[in-house]
Structure 1
Amino acid sequence: MADTKFKPVEEQLAYLKKGAAEIIPEPELKAKIEKSLSTGKPLRVYLGVDPTAPDIHLGHTVVLRKLKHFQDLGHTAIFLIGDFSAMIGDPTGQSETRPPLTRDQVDTNAKTYLAQVFKLLDPQKTEVRYNSEWLDKLSSYDIVRLCGHYSLARMLEREDFRSRLKNSQPISVHELLYPLLTAVDAVQLKSDVELGATEQKFNILVHRDIQREYGLSGEVALTMPILVGLDGQRKMSKSLGNYIGITEPPDEIFGKIMSIPDELMWTYYDLVTDRTSDEIAALKKEVDSGAAHPMDAKIRLAHEVVKSLKGSLSAELAKSNFQRVFRDRQAPGEMKEIVFRRTADSAHAQIYLDGAIVNQIVTGSTKWSQVLYYIDQIESVSQAERLIKQGGLEINSQTVKDPTVKFDVTKAASYEVRIGKKKFLRIIVE
């Protein structure tokens with residue numbers, strides 16, 4: 001008898017296919033779900049991540065959220081930290097051999113991963129593993145035997161390697177070993193499904209083949225697309241500056257999502273929310289027909305993303321702050337504070353930024369344009385002056401257009417300052 005804790009096969013498939021780039025092979029995934037339903041045994045689904053950097057951005061959560069979807073459906077979610085494989089270095093997408101990380105670097109990065117991952121996954125229901133558990137124990141004989149299960153010709157079909165050979169660029173032997181050694185992960189975990197970004201397709205298919213060589217049925221590969229960044233053109237990347245860090249404050253995450261092009265929000269709904277395809281299609285139909293405004297749909301998107309990462313209260317506050325600032329043009333409820341502490345003669349003040357002293361003494365003859373530069377809110381005094389002339393500075397809700405206006409440090413005061421459209425802060429003279 002089927003276990004009633006699992007949803008019907010077609011309903012599971014529809015939810016798991018949402019946003020997916022490829023499922024290889026899809027009929028096999030359906031068969032595995034059918035078997036799971038009939039036996040009451042959950043599928044073993046894993047995502048392997050090499051901790052090559054300490055922080056995760058929203059693009060990294062695309063495949064992580066798909067692991068959550070399997071978990072939501074009652075299957076076993078395995079989050080594998082590639083602490084051993086990170087020291088080898090994944091050649092995927094690399095145009096040249098990159099230096100492997102040290103154990104200290106890997107350990108430092110791995111420490112921050114789980115706290116971030118558990119913003120999405122249920123820690124009580126997630127199986128966390130480290131591939132050093134088995135890869136550290138492989139003997140020379142084990143490695144040679146493993147290599148005997150895969151041909152060099154097939155390995156060199158990989159696009160990265162083929163391109164480097166064509167351009168006479170070196171390929172280190174340890175890079176050839178990477179997909180074979182990480183295939184041992186799939187063997188040891190006895191996984192039914194492995195998840196990864198589209199660029200990991202080659203590795204996952206090697207894992208599937210090696211599983212079969214070791215007497216297992218062979219996992220299904222499910223790949224997810226790369227998330228486009230805030231610019232609406234290139235993949236989300238810290239180096240390109242078009243990313244949303246999941247450890248950023250809720251207001252920052254909310255505001256960044258609101259800045260994406262309207263058409264891109266449907267991809268975001270697909271890849272970084274838990275809404276079903278039918279729900280997304282219905283919302284898009286509302287927007288296309290004029291029944292709902294694109295701004296309202298994007299606010300819902302931003303709210304859902306912040307809620308999934310920071311909780312309901314943070315999402316509500318971020319939404320409220322956004323509406324205050326952008327719709328009602330009011331200052332947000334909470335603002336960054338910068339303190340100017342007057343010296344004994346009361347004619348000068350020392351700046352304190354985030355509790356640290358800024359090496360700049362301000363006098364009563366200092367212009368606001370200089371103050372904005374001193375407190376690191378604008379790149380130059382001339383840029384600040386241009387902004388002021390254009391009406392981009394408000395002090396206590398009054399627009400200031402005179403770039404020669406002075407900042408008064410001779411008496412205690414508090415100023416609510418808006419710089420441009422988005423930046424609010426409170427300046428206190430004490």
Structure 2
Amino acid sequence: MAKKIKVLTLGDHPLLSSGVGTQTKYMIEALVESGKYEVFSLGGAIKHPNYNLMKINEDWRVLPVDGYGDKQKVLGIIRDFKPDMLWFMTDPRYYEWLWMFEDDIRPNVPMVYYHVWDNYPFPKYNKKMYDSNDVIATISKVTSDIVRNVSPDVQEVYVPHAVPMNVFGKISESDRQTLLSNNPMLRGKFVFFWNNRNARRKQSGSLIHWFGEFLKQDHIDQTKVCLLMHTDTGDQHGQPLEYLAETFGLTNGEIVFSNQKMPAEELAKLYNIADCTINISDAEGFGLATLESLSTETPIIVTMTGGLQEQVTDGKEWFGVGIEPASKALIGSQSVPYIYEDRISKEDFIAALNKIYTMPKDELAELGRKGRDHVLKNYNFEDYKKTWVNLLEEVHEKYGSWEDRKGYKAWRMVEL
């Protein structure tokens with residue numbers, strides 16, 4: 001029996017419901033199911049109830065950590081577990097500490113980074129971090145273009161997110177009506193759905209305010225339309241959404257909040273109840289909720305930014321409404337000197353709501369069917385799993401590890 005390839009992963013806890021967590025879990029499950037890999041995960045991003053090592057199965061263990069780990073823990077696991085590669089995922093701002101000691105890691109094992117980035121201009125300030133990897137997998141066409149331009153010497157592979165389409169699928173109309181009968185706040189209404197973290201870039205406050213303006217139009221029966229928001233209304237990084245709804249007079253069922261965390265199977269039911277899913281973030285690396293929505297044949301309204309724009313259209317067909325930014329402000333910080341923040345206008349947003357709301361039912365259904373076909377073709381879950389299994393096998397063969405490490409130099413020649 002061939003020796004299994006050992007992979008050390010860093011990122012959100014893979015049993016966490018975050019986008020990073022779920023995509024990490026899907027990737028690891030694919031590796032383990034192939035029978036070719038053994039995985040040790042450092043699971044971070046949350047405060048854990050305990051920090052005991054978790055044995056998921058014979059080939060996958062998870063160690064909870066604060067943050068995303070630290071130098072001592074990472075080097076200790078590398079020493080003891082002796083992985084063939086290190087795989088890690090999320091925004092590069094969370095891994096500057098890791099790249100600072102890449103010269104302690106890469107002489108023995110290659111580093112594979114699954115890169116999340118939201119927007120242009122080309123982040124030249126990321127070049128040093130990009131160049132500290134053997135392979136960069138990118139979640140969107142925007143991210144792919146950025147890496148190829150900023151660090152052309154680093155191997156880049158486009159690996160967009162995916163969701164299990166047997167879970168996120170279309171249910172029958174009779175089953176949908178049964179769900180609605182069990183949800184009196186939604187029954188008999190046209191349902192716009194928003195499933196996001198309540199955070200600043202998600203524009204949750206603008207969404208509530210503008211939705212209220214949409215309802216004031218003469219052709220809208222306010223008792224027949226609602227906005228279902230699945231989120232933590234009290235998230236410390238967001239706005240007090242229930243207070244906003246009350247302040248703007250949306251307290252008679254116009255906005256329905258769903259606060260409880262739920263498994264994917266239950267979440268899929270909400271997409272099926274909805275007539276349209278909304279994401280108007282000013283920055284979005286990919287936007288997993290809209291992909292889940294399209295998978296259930298529910299059209300989307302999105303800002304034309306980041307990975308959202310490649311979901312709503314394939315360049316020929318549309319699977320909802322894409323809203324072009326009304327402004328592109330160049331914002332930044334000490335760690336991210338510049339990046340575009342794509343803001344849409346109230347008028348364009350209300351126009352998008354009207355387009356979906358007034359669309360004949362058969363056209364809306366056709367939009368949804370095309371959306372699922374788009375997901376099957378371009379974000380197929382089985383392809384996602386095969387891509388990771390094959391890619392990491394290629395990384396192992398091309399770059400090796402430990403005694404047969406290849407393709408890495410701990411030095412470089414500079415002409416003075």
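Taken together, the values in this text are just the output of simple stated rules run on the coordinates, not laboratory data. Not measured: the values here are computed from a predicted model. Cβ atoms are built from the backbone, for glycine too; each structure is taken alone.
Taking distance in nm of label points 7 Å out along Cα→Cβ at positions 119 and 231 from the coordinates of each of 1, 2, which one would give 1.7? It would help to have the intermediate numbers written out before the result.
Working: 1: 2.3; 2: 1.7.
Structure of origin is 2.
For mean projected area of the Cα convex hull in nm², the calculated result is 26.6, so let me know which of 1, 2 that is.
1
One of 1, 2 was used to compute helix-only ellipticity at 222 nm (-39500 (n - 2.57) for each DSSP H run of 4 or more, over all residues; to 500), and the result was -10500. Which label is that?
Going label by label, the one that fits is 2.
Comparing distance in nm of label points 7 Å out along Cα→Cβ at positions 47 and 223 across 1, 2, which is largest?
Top value of distance in nm of label points 7 Å out along Cα→Cβ at positions 47 and 223 goes to structure 2.
Looking just at distance in nm of label points 7 Å out along Cα→Cβ at positions 175 and 383, which of the labels 1, 2 belongs to the structure with the highest value?
Structure 1 gives the largest value of distance in nm of label points 7 Å out along Cα→Cβ at positions 175 and 383 among 1, 2.
Here percent of Cα pairs over 26 Å apart, for residues 279-406 alone was calculated and came to 46; which of the structures 1, 2 was it taken from? Mind showing how you got there, number by number?
Working: 1: 46; 2: 39.
So the calculation was done on 1.
Taking FRET efficiency 1/(1 + (r/R0)^6) of positions 127 and 215 (r between Cβ atoms, R0 = 35 Å, to 0.05) as the criterion, which structure among 1, 2 has the greatest value? Show your work: numbers first, answer last.
Values: 1: 0.95; 2: 0.15.
Comparing 1, 2, the top value of FRET efficiency 1/(1 + (r/R0)^6) of positions 127 and 215 (r between Cβ atoms, R0 = 35 Å, to 0.05) belongs to 1.
When distance in nm of label points 7 Å out along Cα→Cβ at positions 103 and 351 is compared over structures 1, 2, which one is greatest?
On the way: 1: 4.6; 2: 5.5.
Comparing 1, 2 by distance in nm of label points 7 Å out along Cα→Cβ at positions 103 and 351, the maximum is at 2.
Hey, distance in nm of label points 7 Å out along Cα→Cβ at positions 87 and 391 derived from one of 1, 2 reads 0.9; which structure? Numbers along the way, then the final one.
Working: 1: 6.2; 2: 0.9.
The structure behind it is 2.
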